[in-house]
1. If you rank structures 1, 2 by FRET efficiency 1/(1 + (r/R0)^6) of positions 76 and 172 (r between Cβ atoms, R0 = 35 Å, to 0.05), which sits at the top with the largest value?
2. Out of 1, 2, which structure matches 13.7 when mean projected area of the Cα convex hull in nm² is calculated?
3. Kindly point out which one of 1, 2 the value -10500 was derived from, the read-out being helix-only ellipticity at 222 nm (-39500 (n - 2.57) for each DSSP H run of 4 or more, over all residues; to 500).
Structure 1
């Protein structure tokens with residue numbers, strides 16, 4: 001799986017995706033509270049990586065966060081700029097953040113790492129840590145599972161992770177978990193987990 005495949009897959013269903021997931025009202029209230037709890041008080045710039053239609057970037061900005069949305073898919077960036085004209089959105093990738101080392105106060109990666117093959121995760125998390133200022137906060141949303149495994153996501157292949165294993169990967173990259181939120185699957189919704197972690201001393 002490469003970034004070009006992910007970009008093309010999401011671009012082909014962008015309008016449908018925006019309709020299903022493109023507003024903060026379509027985000028679970030517990031998730032919005034979790035994101036706000038860990039990122040609203042961050043002084044300094046925060047990146048919303050894989051920001052999609054831009055609704056969570058806009059939510060962070062409504063909480064007073066200096067947030068910028070970064071996204072691979074041009075169709076999502078165009079929508080975000082039109083729907084949230086006061087926000088900042090740019091094309092980019094989580095594998096090349098385009099920021100100085102230790103310059104970012106927080107990162108939101110909400111379901112943004114789900115398409116990374118497991119062997120690529122450590123390198124991406126290390127990149128997040130390099131970008132992070134001391135004490136910076138990382139918040140992620142992932143699919144929860146009993147083992148690391150690929151599955152047929154509606155758009156393109158994705159991976160589920162045991163939360164403890166993902167947290168161990170975060171620790172390896174220089175982050176210490178401070179809170180997790182888990183929600184079992186219901187109907188067509190897969191089991192979900194969110195993790196908040198703080199950059200540790202290098």
Structure 2
């Protein structure tokens with residue numbers, strides 16, 4: 001009887017298609033990451049946990065790195081960071097980095113850190129990875145509000161400067177595998193970022 005139930009459950013799992021199957025696979029990936037970490041995860045163990053097969057996974061994601069990137073991107077999408085109008089670019093950037101730090105738990109930082117070799121083999125890097133799961137749109141909203149309030153100079157904002165606060169925050173967290181300290185957040189915002197975009201006295 002138990003064997004029959006198991007067969008029925010596996011049969012049901014195999015009949016899943018499209019988005020339902022993708023979600024089941026990403027759920028299994030997240031559970032494997034929690035249990036074994038990135039280095040202990042394989043496509044075979046994820047497939048077994050998801051009740052499917054390795055070829056099914058491979059048709060969707062060609063490698064462990066791609067699969068885990070998809071799982072991380074889904075986690076970020078499910079835990080979005082929003083920064084409402086605080087009246088100043090400074091306050092909004094500090095709030096953004098605080099919320100980014102709060103979401104980046106040490107175990108998640110470890111996953112990203114452990115992906116380095118697979119990313120290198122795939123001719124990718126951490127910058128590509130974080131670019132796929134980032135908060136660039138939130139920064140853009142903050143900067144647009146700052147320009148409208150005439151706090152900052154739109155002519156001084158380049159793509160690299162706009163990405164600088166999050167890039168520095170992620171670098172700090174990946175190097176320490178710890179959330180950002182309050183002093184680090186204030187240093188990034190007050191001593192590095194704002195001087196680059198401040199309006200010059202007329």
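No lab work stands behind these numbers, since they all come straight from the coordinates. Remember, predicted model here, so these are calculated numbers, not experimental data. Cβ atoms are built from the backbone, for glycine too; each structure is taken alone.
1. Numbers: 1: 0.70; 2: 1.00.
Once FRET efficiency 1/(1 + (r/R0)^6) of positions 76 and 172 (r between Cβ atoms, R0 = 35 Å, to 0.05) is worked out for each structure, 2 has the highest.
2. This value belongs to structure 2.
3. So the calculation was done on 1.
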